[in-house]
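Each value in this text was obtained by applying a stated rule to the coordinates, not by laboratory testing. Please read all numbers here as calculations on a predicted model, not as lab measurements. Cβ atoms are built from the backbone, for glycine too; each structure is taken alone.
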Structure 1
Amino acid sequence: MSIIQVIIVAIIEGLTEFLPISSTAHMIFTSTIFFGTEKNEFVKMFQVSIQFGAILAVVFLYWKKFFDFKNIQFYFKLAAAVVPALVLGKLFDDKIEAVLEKPIPIAIVLIIGGIVLLFVDKIFTQAQIKNEKDITFKTAIIIGFWQCLAMMPGTSRSAASIIGGMQQKLDRKTAAEFSFFLAVPTMLAVTMYSVFLKDWTHNDIAIKGYELLFSGNNLIYFLIGNIIAFIVAVLAIKLFIEIIAKYGFKPWGWYRIVAGILLLLYFNFTK
């Protein structure tokens, strides 16, 4: 990777992680354009590990919530909601990674998800929960299962969990914020697994992610990527909350459809 590629990938991660447009799809398309289908192991790990910067953006913006130790139920709700993704993610890790190498199906999912977002505001109109404290454990777990839909790259973890929240009668703002909160343990687990537990292949030898970091400029790239992802994610979260409050999910739906069509055309004509 070059430093320019690191910066671009980090900006895309920060912009798209909390928007309902699939950060995974954008990262895959960007890295495929940069590196083709033969991405080295550090590039693959980098795409996952810079989610840590995005995680810190949520904690930074909602620090009162995350460090309110008197509200112990908040932590238990998040723990309960993240369990489905941890279990199913581990079971289907290899299958998910195989799909990550196929941009065409991901572009199609991007379009389908965009069509769904065009109608979300009309489908879920009976919002009753307008405060995170009113979310029950049952509701949190159900939203956690909705989040698992994002295991298909292109779906969007944010979109799946927000729609799940609205299906459980959360209003748009509360559903979006709970999606942000849920992202923290979910992405932290994925990042830690990628860096400390997952085996990567380097020079035909299986090594851990943290060992990859100490090769060449990888550690510098890792740090720069996370810092940029953090700054951009802070701005993206604020923007997203403002847009859904005024316009709902239609703008994101149209964006997904247009982006998906353009990407289909790109990958069909560049084979």
Structure 2
Amino acid sequence: MPTNRVTMRRIRETLRLHLQAGLSYGEIARALKIAKSSAGKYVWLARAAGVDWDVAQTLTDDEIEARLFRAAVPRSSPQLSPDFALVHQELKRAGVTLQLLWEEYARDNTLAYKYTSFCIKYRAFAQSLKRSMRQVHIAGENLFVDYSGNGVPLIDAATGEIATAQIFVATLGASNYTFACATPRQSTADWIGAQVRALEFFGGVPRLIVPDQTRALIKYPDSYDPEPNRTYEEFAEHYGCALLAARPAHPRDKPKVEGSVLLVQRWILARLRNRPR
């Protein structure tokens, strides 16, 4: 637990007893019931600020505090900092690399950062540009669906042939309630059949289903207006729900099911890794 700072009355008395009366730090500590190191610190701060007892007598408590406890001065770097906003834009051009931009920045610049520091500082700048919108989920509104990247090997007991089953995962947005099952492949029939079993498991239909833009479900993938195939549209019409595919390469559009996929991999698939199936 942090200790409370000594009051300004005691700090002023510390200065008087040492600078005027000539008491030692130990004597001041015993007289004022403070630590000996604290007495020495406040006297040192006063000397560093050019405050002797004559000056202290002319100052108010707030003025003494302002002189003794000055705000820390930020350390300045001798290196000439690059324009990382310009670096960020230049990297979007074809063939432009951090190595090239660093060479251009460091050319004829004796105060330039080394390449490693340049890269570290740029990545910190780029990280500060990333923004993500908080998603608020209403009960029964969204169902996020996806397949795990890790399959499950299945052994045919009669032939010994090994096939890989795919793991389907569905998660409700508000409750994180999760359903998982195995399918032979990731075909259109597998995708839709797994979603039917998920709806039966949950005992209801959400307003919106959010899948990946897989070719098995989406006829024309697009970042803004993907078009589901006819079978998937008929599935949505039958259950009276809407479809909104997540954007390609944007896992934050469906973070709920992304987290559930990790849980399935760690808590189910990892525990079954040494069991023949």
Comparing relative contact order in percent (Cα under 8 Å, 6 or more apart) across 1, 2, which structure shows the greatest value? 1
Rg/Rh (Cα atoms, Kirkwood Rh), for residues 154-233 alone derived as 1.04 - corresponding label from 1, 2: 2
Of the structures labelled 1, 2, one was used to calculate helix-only ellipticity at 222 nm (-39500 (n - 2.57) for each DSSP H run of 4 or more, over all residues; to 500), giving -23500. Name it. 1
Could you figure out which one of 1, 2 the value 1.0 for distance in nm of label points 7 Å out along Cα→Cβ at positions 170 and 186 was computed from? 1
Where does the value 18.8 come from, among 1, 2, when Kirkwood radius over Cα pairs in Å is the thing being computed? 1
FRET efficiency 1/(1 + (r/R0)^6) of positions 10 and 250 (r between Cβ atoms, R0 = 30 Å, to 0.05) was computed and gave 0.60; which structure, 1, 2, did it come from? 1
